[in-house]
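What follows is calculated from the coordinates using simple rules that are stated; it is not laboratory data. Since we're looking at a predicted model, the values are computed, not measured. Cβ atoms are built from the backbone, for glycine too; each structure is taken alone.
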Structure 1
Amino acid sequence: MPVTADDPQAPNQFRGAFTALITPMRADGRVDDEALVNLVERQIEAGIHGLVPMGTTGESATLSPAEHLHVVRTVTEVTAGRVPVLAGAGANNTEEALTLTRACQEIGVDGTLQVTPYYNKPTQAGLIAHFTKIAEEVDLPVILYNVPGRTGVDMAPDTVARLSEHPNIHGIKEASGDMYKDALIRERCVEGFSLLSGDDFTILPFMSLGGDGVISVVSNVLPDIIAKLCESALAGGWTSARALHYHQLELTRALFLQSNPIPVKAAMAMLGLCEPGIRLPLLPLNPESPDAQSLRAALQEVGALQP
């Protein structure tokens, strides 16, 4: 039988609420190290279960390789082993992904997040070959990342099941939002394989199917709420989990009014936690726009921002 979400003895460390960290930037476009350190401390103090620097939300697509590794190193050093660090290290070029993964291993991360190669549109056999090569050449836990809406390729449940048999592949961030697919993955993968949601809208139903947690955008803003939601679900406290799910749902809607991470960076700026800077081709949220007004209202409704 596969591991279930209400099994507190599951051997995988990748369980609960992991934050897909934003990368704060100064007005001149450089990474804001001071803000980044403060964000990491805020997350850990709020009870988050893990941190994911340099994923989509961290703007990995527009940071240079040197900036990418600088952010990973900063987060890892500040975290100092208090929670797992799962660093984004994926690419659509297998050799590039290997280079990033080796560098992350040297930094001392706990695992890497490996996205399905985008644009190339590999076959399922190509996906197996890509992830297997990374898992075999670098002795570091791999979490697969399936996000077909961004990459143009969808990893099938049978492919995930096949990859779950590799001892270095520990789980998947599944962001399709397809609950039937999530159930198939849970059913077919080996025991101990971690199933993490990549879709904040469906944390509750995802975990009810046996999911182990979430890699969350919303937890940038509400780390305590998303952590408690996952803890309640993992403990079988579905009444509490349901209440927390609906408590944050309006904010979730507001945080995806435009392409991620535009709204979440605006939200963090509204809270005074960083500047609103973001890299082209994305543009900052216009503070006078209807979307900004909706975001501000949602932050107030959830109690994160005073009216």
Structure 2
Amino acid sequence: MFEGSFVALVTPFKDDESLDEAKLKELIEFQIDGGTHGIVPCGTTGESPSLSEDEHDRVIELTVETVNGRVPIIAGTGSNSTARTLRATEHAAAAGADAALIVTPYYNKPNQQGLYAHYMKIADSVDIPIIIYNVPGRCGTDILSDTVAELAEHPNIVGLKEATGELKRSSELVSMCPDDFVVLSGDDINTLPILSVGGKGVISVVANVVPADIAETCNAFKAGNIELARKLHYKTMQLAVDLFIETNPIPAKTALMLMGKLNGKLRLPLAPLTPANQETLRQTLKDAGLID
């Protein structure tokens, strides 16, 4: 179920910064029409730290309602509080999400014992598949492969989103964890390398902009068409670089604005893309044939 391209969906806001439910539905349909294999609402790309609990719940509920069983939904439910993570994960399960994406607790900087206890508490309390999200660059905390391998023995802990940027981690995780444990790329630039060592897909930022290309990269690799997968990797490589030219999701929302799909509204403390970087991104979108 958790294979292929899962889009880390942006959260659209109106000009007054309230949730834009109509746009959220449009973005979901754009993804499904493009062949995306699954939707990830309320992740980092969805500005989850800036959403109220009510908004967080509503985004997940609306995503489940709009998707209506057509593709799997992995709801972002992690925070730096185990209690808040548990509440959000319980809600996601009740709302009908297919899995929960739970980031390592940020700012607290727990040790490996604390990380193990955090994930076990959620896995023991909520009957929903859990995908660990390891992104030390954002969280200041790194869950090591030995700890992941221990957690992978729990039947509710089914995979990991790998965003350390260290390619050896993917090989470690695939070799150390059970065969049915799913390793997903958390960096678009590393999707093809991670697939090559046994990863099963990607939770993608770039898919916000070119869902068909990212989905087809995964489809081609799975079908054994390595040449096509490589071609698509290089086709989307500059997007994978420039959509991180500043903090995610600033460039992704800017790209969607330039494509006429969003107003580009962000919530503080995120600020608009700098003019120079916007011009760089605009040129990349032109080169990709996404804007005139």
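Identify which of structures 1, 2 gives the largest calculated value of distance in nm of label points 7 Å out along Cα→Cβ at positions 71 and 207.
Working: 1: 2.6; 2: 0.5.
If we compare distance in nm of label points 7 Å out along Cα→Cβ at positions 71 and 207 over 1, 2, the biggest value is for 1.
If we compute distance in nm of label points 7 Å out along Cα→Cβ at positions 191 and 263 for structures 1, 2, which one ends up with the highest value?
Working: 1: 4.1; 2: 3.0.
Answer by largest value of distance in nm of label points 7 Å out along Cα→Cβ at positions 191 and 263: 1.
For distance in nm of label points 7 Å out along Cα→Cβ at positions 39 and 135, which of the structures 1, 2 scores highest? Present the calculation step by step, with values, prior to reporting the outcome.
Values: 1: 3.0; 2: 1.9.
With respect to distance in nm of label points 7 Å out along Cα→Cβ at positions 39 and 135, the highest-scoring structure among 1, 2 is 1.
Say we calculate mean count of other Cβ atoms within 10 Å over residues 95-102 for every structure; which of 1, 2 gives the highest result? Spell out each step's value before the answer.
Values: 1: 17.6; 2: 24.0.
Checked 1, 2; max of mean count of other Cβ atoms within 10 Å over residues 95-102 sits with 2.
If distance in nm of label points 7 Å out along Cα→Cβ at positions 15 and 215 is calculated from each of 1, 2, which structure is the one that comes out at 1.9?
Values: 1: 1.9; 2: 3.3.
Clearly, the read-out refers to 1.
Which structure, out of 1, 2, was distance in nm of label points 7 Å out along Cα→Cβ at positions 111 and 175 calculated from, if the result is 2.7?
Values: 1: 1.6; 2: 2.7.
The read-out was computed on structure 2.
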